[in-house]
Structure P
Amino acid sequence: MGDAQRPTAPTRPHRPGAHELLAAVLDEGSFRSWDTAPLTVAEAGSDYARELEAAAERAGTDEAIVTGEGSIRGHRVAVVVGEFRFLAGSIGRAAAERVTAAFERATAERIPLFAAPASGGTRMQEGTPAFVTMVKISGAVAAFKAARLPYITYLRHPTTGGVLASWGSLGHVTVAEPGATIGFLGARVYEALYGEPFPEGVQVAENLYAHGLLDAVLPVEALPDIAGRFLAILAAPRVLTPVPDVPKEPLADVPAWESVTRSRRPERPGVRTLLKLGASDVLPLFGTGSGEWDRSLFLALARFDGATCVVLGQDRRAEALEAPLGPSGLRVARRGMRLATELGLPLVSLIDTSGAALSKEAEEGGMAGEIARSIAELVTLPVPTVCVLLGQGTGGGALALMPADRVLAAQHSWLSPLPPEGASAILHRTTDRAAELADQQRVRSLDLLRAGIVDRVVAEHPDAADEPEAFCRRLAQAVRHELAELAALDRTTRLTARHDRWRAL
């Protein structure tokens, strides 16, 4: 090659070990180890015993798992962190016992848990006895979550096999290291079994995020801020102080069709504007966690004047730019319902949709079934629920987020089984009589109030599109007032009242 410069190999990203990660994420000097001597799993003098000794010397840890407690932005947390340099982070009986014991202690002491696995999966040197420890780990995680304690996972490079198929996939919020290999199947095993390489780019953090399996892909440096925000949102007092209701105002008796046309103005504030102007902190989540996403359904943890809740919001702008609400959007919503239940948080749903998708894909994806399941889950959800009819409320896609303890409506919002144009087409074979049908079908907020479908109407002056900030703050105050009112009720009274309210319709 003479004097020609040789190409340089690409620089590998730095992957921090367990203690380096803890130092980067936890507040300085806050880490306290929970680890005791690991279980004895190898005969003295055996090849496996020598492997364990060499692994400990290389990794600087006595097992593939480090546990303890510390604080993130001042919030106390339990930590379970993998060390890949210890036999590829594999989980044997000793490591599994350490993970399980950490979840059990965190449950007993009622503190959130931050987990950062990095593992090749089950330890092959221990075989099936190590493999079945996935069950006891998953059981400990389930008990921890049943205690309504927050669980954050940070999937590092690599997180594979049984670790991903147990505690790695059970977080309330799941983020991953950029470029990390994350997957159930070992690519080497696939090639050995099937004689061809596993497709590239599948088991990569960014691809899993694109498929709705992760909430975010973040470098280690971003974790303290994001985890700190998550913990701060959830650390808000659960006993809510009452706040004044928004004063009730005389409402202009405008025609239904005028409200329909106003609700479709592009400048009208939607879910994101409402949260930006009316909530004090918002932490967006993404996807179903099961391989799907739908940008028409916005999912987040949020605080309204100190009241922490899960928010489900139909995003009409995303509907217009990408696709109508599909079955996957309602599966995102049902993830939010599970999250509210597991964390013991109230749920706020925001309706603003021109209608669920009408397509081959929606039919084959089970749209009708998802609407039914969303209604059934929401009407029986154990936590307090508030629904806001924010704008358009078309069809089953709107109804799927409605059956709450309290239902508020913006003045120019409306609810209908079809858009008025569709009802006109069915009854008169033309869309020209849409305004007439809107009036006949009693779709507007005042009609819904008289029918007992909504509990109160929040005024617009004269249109939310003309006063977005004032309107959003007014509506947020109304939501916060209802959350405090519901928090003061015992669960049995609240659930009975919800049942009776919807049964009476």
Structure Q
Amino acid sequence: MKSSVLSQDPGVSGGARALVSLTTTELAVALRERQVSAVEVLEAFLARAHEHNPALNAVVTWDEARARARAREADAALARGESWGPLHGVPFTVKDAFSTEGLRTTSAHPALAEYVPSRDATVVARLKAAGGILWGKTNLPPFAADLQTHGPLWGRTNNPHDVGRTPGGSSGGAAAAVAAGLTPFEVGSDIGGSIRQPAHYCGVVGIKPTEHRVSNAGHIPDLPDGPRNVRHMACSGPLARSVADLRLILSVIEGADPRNPEVPPVAPLGAAKPRALNGLRLAWADTLGPFQADRETRQVFQRFTAAARAEGVVVERAVPPGQDFADLVEVWGLMEGGEVGAPLRPPERAAFRDQFLPFEHDDLMARAIIQGIRLDLTGYGDALTRRDAHIVTLEGFLSGWDAWLVPVALTAAPPHTPFGGLLEVDGAPRSYLEALGGFTCLFNATGNPVVVFPLGRTEAGLPVGAQLVGRRWADGALLDVAEALLPLGGGVRWPSAFTP
């Protein structure tokens, strides 16, 4: 570790390249051991972000002056023998859906263009308390309500592997920033795939934790006139360049929160428990009900599972017996429409509904959302009951495996596409939400933890990731499995145009 930093060219350019190549975990060690200063680390990432952000439009708000002052304080504290926590001196950015005290928080919506919160979101407060240094906010679609990242306030974010393609959404700015090395880690949010799908498209790792493991307090829409957070399915979690980073960051932000009473006092993640590949039990599938991954994705899955089998992993194609995935998508949509759309004021509710009407008849997810907006209390209760049945079925299936490997989306990152437009899957048109979020919404509906990591590349060099699904509340064990499997797919690799 020490040589990886100090063996580089001592010049500013060489040293900066070395620093931005390090993972969050490696940076934390280097800072703690005073191999490098917090000021040096911050300046390296700021310089890289200024150089490459114009091509990506990932970072939309900068807080350089306060970050530099905090970095100097971090170095002074270490010189006195003080430690702020496990992220002491590590710079970071967060998705602009999270409230940041004294720093503009817009959720990419023009109505909030000048909104400056007086209090940090819980996840931001915990990252700062652990010693992290916030220097910027990343782009998202308005109110995080799309699976791509573009909007009227900040424009479009591009995928660092191909700027003509989407980085996904709604945490698209977050994933693009991590993939291109503008920031060592990010925190995104996910109600239908918004951490996992951008991680897949951009070739990084991310985790949607078990529902309610991490507080969403301070997440937009937590508007100036009062909070409107949904009760189910929405999760906050990290994106990074290593599984060890995910564990570190999740351990900082997880846990009970007086601001969000539905977050229980669960046992902390704890240290990693290395898993050997030999004897690991892995179920997998590339088709779930109405959703089948495209040819190239299926080929990547087949190569990966063959490599896993050669290393002694017990690998079997399997799906939960009796699980109706079309019904599970409908449950997701009913709850999404019921919890996000129904509480809105009538004009906002109509606008929310109307965006899905043009493709209601061709898209299962859109149709279910519209139905959810119209739910009465009895219908909402019925949806929760159906959800419980799906959870029981999936948990029973997962009890026989260490994890379940399934696709993240129907394809690798597609070209930028207007909201509601058709996407091409194996030469045929496919409806918008189904192509982008059909695989991911399933596990918001069940609340299971899911780690996304790269499995390989397409012929064009685009990353292909997978969802690794685990039992509810077994996030730590799932990260252990992901750590063991990650090298089989080649790990996280730099986009060719953004290699440090």
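Bear in mind that the values in this text are calculations on the coordinates, not laboratory data. Just so you know, these numbers come straight off a predicted model, no measurement behind them. Cβ atoms are built from the backbone, for glycine too; each structure is taken alone.
Quick notes
- Structures compared: P, Q; top value of distance in nm of label points 7 Å out along Cα→Cβ at positions 162 and 266, i.e. the largest, recorded for P.
- Comparing mean count of other Cβ atoms within 10 Å over residues 186-193 across structures P, Q, the highest figure is found for Q.
- Which of P, Q leads on FRET efficiency 1/(1 + (r/R0)^6) of positions 274 and 386 (r between Cβ atoms, R0 = 35 Å, to 0.05), largest value: P
- Mean count of other Cβ atoms within 10 Å over residues 194-201 derived as 9.5 - corresponding label from P, Q: P
- Between structures P, Q, the greatest calculated value of relative contact order in percent (Cα under 8 Å, 6 or more apart) is seen in Q.
- Given 49, 25, 20 for semi-axes √(5λ) of the Cα gyration tensor in Å, calculated: source structure among P, Q: P
- With respect to mean count of other Cβ atoms within 10 Å over residues 178-185, the largest value across structures P, Q is given by Q.
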